[in-house]
Structure I
Amino acid sequence: MDSMNDRKKAFEKKFAHDAEMVFKAEARRNRALAEWIGEKWGLTAAEAEAYGVTLIGADMKEAGDDDVIQKVLADAAERDATIDEAELRAKSEELLTAAKAGLMEEES
């Protein structure tokens with residue numbers, strides 16, 4: 001019986017760890033995405049950092065990346081800035097992969 005409880009606790013611990021790592025990777029991706037967007041839109045470093053925080057908040061609205069993508073597209077429209085959705089999605093994936101790799105490297 002103890003081995004079952006131990007396995008259950010280990011599984012719960014791994015699940016919590018994995019969820020935390022996903023959150024951290026997405027937050028890093030969103031900050032990096034804000035820096036990339038900031039360069040395109042001519043934002044200062046402070047403005048890009050603040051925008052990164054808004055992207056992290058937007059990412060919590062629904063599962064997946066569409067909430068972030070839609071926010072950036074809406075913000076671009078408000079600024080009369082053009083941003084290609086396909087390029088945005090590709091950059092988002094690239095930055096997420098880099099964020100995950102960075103976290104994995106830190107853990108080892």
Structure II
Amino acid sequence: MARSNKPIVWGPFAAGGTLTAFLIPVLILLTLLAALGHAPDLLAYERLHAFASHWFSKLAIAGTVFLSLWSTAHRLRITCYDLGVRADTLVATIVYAGALAGTAASVLYLMRI
């Protein structure tokens with residue numbers, strides 16, 4: 001039986017989809033509250049900066065960004081295939097490179113904090 005690389009792609013996809021499904025609605029609600037001026041004191045700039053300055057928080061944020069972007073990239077790849085774009089290698093290269101570039105950009109930004 002030939003070995004498959006599908007678990008390498010599907011593992012982060014499933015983890016990212018689950019993480020995104022739980023976190024994004026909460027982040028939208030908190031952003032909406034902050035925009036309306038009703039942000040809790042816990043979301044003050046000084047507290048969030050202190051949180052993001054710790055090395056473990058940086059690692060968690062980078063992991064969250066990676067898993068969310070990877071899940072999105074995989075969904076885009078499958079959507080393109082379902083819409084009839086059969087250049088799967090090209091599409092996969094573009095969407096996964098975009099996910100890795102977004103992760104690298106977030107890591108660089110986090111390192112500046």
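Readers should treat all values here as calculations from the given coordinates under stated rules, not as data from a laboratory. In this text, all values refer to a predicted model and were calculated from it rather than measured experimentally. Cβ atoms are built from the backbone, for glycine too; each structure is taken alone.
From which structure (I, II) was distance in nm of label points 7 Å out along Cα→Cβ at positions 55 and 71 calculated, if the value obtained is 1.0? The structure behind it is I.
Once distance in nm of label points 7 Å out along Cα→Cβ at positions 7 and 95 is evaluated on every structure in I, II, the highest one turns out to be I. Work out the source of 34, 14, 11 here, i.e. which of I, II gives that when semi-axes √(5λ) of the Cα gyration tensor in Å is computed. Clearly, the read-out refers to I.
Identify which of structures I, II gives the largest calculated value of relative contact order in percent (Cα under 8 Å, 6 or more apart).
Details: I: 29; II: 34.
Sorting by relative contact order in percent (Cα under 8 Å, 6 or more apart) in descending order puts II first.
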